[in-house]
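Input: structures, listed below.
What follows draws every value from the coordinates through simple rules; no lab data is involved. Everything numeric in this text was worked out from a predicted model, so none of it was measured. Cβ atoms are built from the backbone, for glycine too; each structure is taken alone.
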Structure P
Amino acid sequence: MEQRRPAEVDSPRAWITVLAAFASCFTLFGVAYSFGAFFRPMGTEFRASRVSTSAVFSITAGIYNALGAPAGYLSDRYGPRPVLLASAFFMGTGLILTSRIDHLWMGYLTYGLGVGLGGACCYVPMVSAVGGWFARRRNTALGIAVAGIGCGTLAVAPVAAALIERYGWRETYVILGVASAIILVICALLTERPPIHLQAARLRLSAAVRTPNFAMLWSSSLFSSIAIYVPYVYLPEFAHDQGASRVAAATLVGIIGAASVVARMGLGTLADRMGVVWLYKLCALTLGLSYAVWIVTSGYGWLVVFALTMGAAYGGLFAIAPAVVAELFGVRSMGAVLGTLYTSSAISALVGPPLAGLVIDLSGSYRWAAAFAGCAAVAGFFIIRPLRGTEPAGLTSLAEAD
């Protein structure tokens, strides 16, 4: 396919791609992260344990984290439009089929595969497309695009809770499925192959992942991601048990999303002053310590404080991770290294919420699950504590820009 004129880089057409990326991330993650609102209604109807019910979300997050790299390859080869159209199909079909399941295990297939594949075909391809449309303002464009994740979480979770109260969880999934498919199709039609073709070299990825720095980042992400996924499943139910309404309880997930948006958009300037690696460590530590608010306090107001603190730390981790990878391994391998790094999140998504559910079932308390998640995040901080903001030996030549 013929390359576009270089003049289109950083052009108004490029900002249309940013808008499409924002809207697609808003839709995909808004739906996925609203699962906490569906947790009790589904579990109650199927008389399922917390471990079994949380596995629906865990499988979903595991799939979209694990398959992001292959989806990115398909986007590089065929362009982002057909991949995002596939996301629309998977999302719409998966949610509508979930509304018809007779047994919870069927949700592992309908919701897990549907929303999971929808997420894989959305996030990495759209972020890569935005990166290929910009040269001078790439970081700003990427920040706006990924802010759709937090905005979607803020908006969709309370809306889903309100819809469940009025129509039930099955009809709500039909509504979300139809709406998601329509929005993602529109985003796909607005998206075109970027004029800058970005492709990571296998040798650079191979060299990067063998370094101690990558091992620390991957292991830290494995533990920290447990603390990221647990609130999306269990925080609304804990708040409801403490007396909050269904909508107010689901709004806590939206608050996490709002705080993450502020962090994603505002930490770039702070990172320039403090250093990205130092700030990444601070976010990891803050994520773990935020759980102390959940563990030792009571009352909805304190849960709001937890959601704000945890959301800001989580948003900071994900916003700064690309800059950390670029500083340690260079920009040419950033996409491949990031995709490999996020495989740790896939594992955390698969094991974290079910383990937290097992802790709740055994102890009879959500606070022990919060302690489990908080300790995991603190462990993630100590793993990267020796990390320094310098390039690994032997990778200096790999840090050159394309």
Structure Q
Amino acid sequence: MGMIGGGIGSFIGDVHRKAAAIDGMIELVCGAFSSNAERAKSSGAALFLPEERCYVSFKEMIERERALPEGERMDFVAIVTPNHMHFEPARMALENGFHVVCDKPMTLTTAEAEILETLVAKTGSLFALTHNYTGYPMVKQAREMIANGELGKIRKVQVQYLQGWMATAVENTDNKQASWRVDPEKAGAGGALGDIGTHAENLLEYITGLQIHEMAADLGRFGAGRTLDDDGNMLVRMNNGAKGSISFSQIATGEENNLAIKVYGEKGSLEWSQEHPNSLTTRWLDQPPKVFTPGGNDLYPSVAATSRIPSGHPEGYLEAFATIYRNFAKELMGRISGAEVPAQDYPRVADGVRGVKFIHAAVESDRNNAAWTTID
């Protein structure tokens, strides 16, 4: 793995490195960790990388790694930069024969997202998008149950993603995570919408197997001077006729990382919360409620294989994140060795396109007084 962004002190870069390393399948071999040359070099040194493989720009890294013999060069690149620096590195990596793992949202514009989708199809390269919440075993159990018709036809969906870390003007302090997230040049058209609203959208579509057809979005800007949203509520209509809601916020005072979903079908319902990720609660018309947990003997085999530790031991954020890297690595190792490896379960470039379209549809709806707007 080569890494773009994520220098020492970066929150998400450190998360990616830890997640990629958990299963012992991926080694960090090079990086362009910062646009600041001194910080890029010092970050590489702190990670014990050879000086000659610590680059001062993503262009230099991709060009010089491409010139190395096959087997010595990096196999893929992880892009862990702010949003505005996703597209160009991803495009250059794909054009030079490298596979890509990228943070979300994938790009700032729909046109950029569709260019990457076309490049992935043209090159045949692998592309993973780190919607890490799809990696939890109980999220995968929920998805399998719905796909196999256990809940019957889905009628109603509710998702929330509530945080409170921007309830005050943290962007005016020495908080780099906040400063770029309120800047439209770096964050894009959506603030909290792009940062966590896309996680809610992706989790909803991943678990249900449905797509949001249209939405009515009401975005809030409560922070003084903020041009991007920091709060939002929307009604959604799914492509099977189900209806629902999505609520997200980064100014919900006292909330930490309250991502939760409820899905209601004709036969039963399910509920999952990221702050209590090892429990999936199901409720039924004709039987008592049932709680599924990782390691239980009543899970789908593909779900049971996701867990790494014995029943009763908690699994969390890093393990879920690592599942994306592990599945991506399995597929990539098959490509490299020539082995027949079936397609693995992780978010792909098409999910990235959906996320970018979701952002722009919500912004358009809000601009038109929450008018119903189709994602496409």
Structure R
Amino acid sequence: MLRKIMSVFLIISLLGCSVVAVKAVDASSENAQAEALISAPSGVLMEASTGKILFEKNPHEKRPCASITKVMTLLLVFEAMDSGKLALDDMITASEHAASMGGSDIWLEPGETMSADDMIKATVVASANDAAVALAEQICGSEDEFVRQMNERAARLGMGDTVFKNCNGLDEDGHITSAYDVALMSRELIKHKKVFDYTSIWLDTLRGGETQIVNTNKLLKSYKGITGLKTGTTDDAGCCISATATRDGMSLIGVVLGADTGKQRFADAAALLDYGFANYAIKELKAPEDLPDSVKVNGGMEQSAALKCDVNGNLVVNKASADEPDISVSVPEELDAPVLEGEKVGAVTYTIGGDSKTFDVISGTEIAETSFGRVFGRLFDSLVKM
């Protein structure tokens, strides 16, 4: 009965929050002027496919981030599923430690069992601290070991401003990150498209309908193209969000840390996303028409080697500019044998607005060096087949 009462109270309180009215932002492409977009002390706007930073305000200021911490927790959860260490239908039993978390939770009781799928749903939608710890313990045996792996993963991602002390974001001395680092780990998490199945949920239930949960991300109801990702609020961190959205083939990550109120957090996130969609677009790169399909080979058993170049990427362009990328093709006129299949023999570079992306040109065939034995062998084979 207590769970039902608390569930109803949670829904009423969440739905009672004012919905942010999102307006388009007429902002300059210059970051100095764009800083007026947000009132929060720290923020970053990143284009997801390239990792390009489109806006920043105190991006490396070290701050608590509350439940934004769960972005890294979820990254490790989804990687555990990729490796076969965790499955959505695995049943997870809540420990005394997990059930003791408090704060935002789903009131797990020690010994209570719930599927990994529901634990993930609770972590994403309701920002449940107890569910996050239960997942951590299931994967690593203890929260301490899971947190060690969180910090190890953060280091590999280049998150130089971050130290995790727990897996749910409850205030703890030394538990810090930065807006830039949050964007980095958010970008890595959304590579796992399955996460959007959870971040897009507005209202759902657990325990066979006994417990109702409502998404803490109010932008789901007010922002066109919103896809996620995670909110967080504590006394030390203030109101935080990592907001993801997609329009016209471009995905953005807007991070806001330290806002004074939830309303300010959502307004700042919407302003960042609006700024990005209004001023930038994605340019899909394609192989240049003048890229040769083969190159001459000297001293080889074949006279030429086929060339391959897998051009698969994007560049971010400013909508105010009609410039096309400059394309530089660097391929030698000839090669000396031997040539290995897959060997890099050149490059194609695309450059626009100071940004560049390079793709290797490789040999599509293996060309052995000419020798008497090889020539004789080939002649003998041709005679036998006559």
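Of structures P, Q, R, the largest value of distance in nm of label points 7 Å out along Cα→Cβ at positions 101 and 301 belongs to R. Taking 1.0 as the value of distance in nm of label points 7 Å out along Cα→Cβ at positions 69 and 221 derived from one of the structures shown (P, Q, R), identify that structure. For distance in nm of label points 7 Å out along Cα→Cβ at positions 69 and 221, the value 1.0 is produced by structure P.
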